[in-house]
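There are structures below to look over.
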Structure P
Amino acid sequence: MQRVMMKSKIHQATVTEANLQYEGSITIDQELLRAADILPGEQVHVVNLNNGSRIETYTVEGPAGSGTICMNGAAARWAQVGDTIIILSYAFLEEEQARRNKPKVVFVDRSNRIRETVAVDQ
């Protein structure tokens, strides 16, 4: 049996841009993607703490060190610049792996700079 487990998250990032004309997705600073072990094109869930809603999309790599968190396409209507979000990634794990899983949590400041990265016991 496989379980879907949280693999990592970027906690309380700030939306820096919204680009309605893009085809869709969320652009994330390359350093944040690397720290959270999220690949370009990977599916993520994004939770908006300002309005309580959640969307599913995929990632696009933004410039390293830019602090970019840009909602693209239809998602640009879902969040406003300045909103606080949580970006979550998941993995399908076998039972034994799931029980040993320690998700990475990347904590960022208001400028989306990494404050701390921790592995969390579930």
Structure Q
Amino acid sequence: MDDFRFEQLDIWKDAMELSIKLFDIADLADEKKLYKFAEQLRAAGMSISNNIAEGSGSFSDKDFANFLNISRRSLFECANILHIFERRLIINLESRLILFDEMIRLSKRITNFRKTLI
């Protein structure tokens, strides 16, 4: 059986791993009854890998590059939400910084991959 193209992409694999971590943090927000904020983090986290996957099905590199741009922007949205979660004491500074290191690396890798398409 053939794999989908995105399943071979390391940026997609890493985005999937990141989304699991973001879901765990969203669960912490749920415990504090901050359901809307938790759902926003889940949606933005899933958007990172979803847009890599969706873009990989494009017929043109330019279209794929646009989806990668959306994926990267979703990553930035997650970063903003994590700042808010830190200020609301859902996560601590150390947890945010560990995730930010991972997110910055993924952002750079998405950007570099995008550059190969345009």
Structure R
Amino acid sequence: MRLLLDTHVLLWWLAESPKLLKTTKARIADAEIVYVSAASVWEMAIKTAIGKLDAPDDLEDQLPRHRFEQLPVSVSHALEVARLPRHHSDPFDRMLVAQASFESLTLVTADPQLAVYGVPILRA
């Protein structure tokens, strides 16, 4: 299985949070490949800068330790966002949906609103 982690799922994983379902933890650990989007890192940087989030300072070093791959935001991803219906207004979530759709990935999220887009979802 090829996964894309939603921002909150990445933070839960790194913090070993009990919020992340045990079955989902196992699926992430056993996945063929697990991606972290540049959009998630951008979201965390913005929220950290305005004091809404405390994110790890060494995220770039932590990703390979957890076998997570970076997924850049491409022009194709941005164009895919434009094709999405307006079910959800958060630009970071819309980018994750677009990336999951374009790259044929399963999105790991606790946000039930993202399921309306029809991308494969693994409930976090």
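FYI, it's all coordinate maths here, none of it is from the lab. These numbers were taken from a predicted model, which means no experiment stands behind them. Cβ atoms are built from the backbone, for glycine too; each structure is taken alone.
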Compute relative contact order in percent (Cα under 8 Å, 6 or more apart) for each of P, Q, R and report the one that scores greatest. P
Once mean count of other Cβ atoms within 10 Å over residues 25-32 is calculated for all of P, Q, R, which comes out largest? P
For helix-only ellipticity at 222 nm (-39500 (n - 2.57) for each DSSP H run of 4 or more, over all residues; to 500), the calculated result is -14000, so let me know which of P, Q, R that is. R
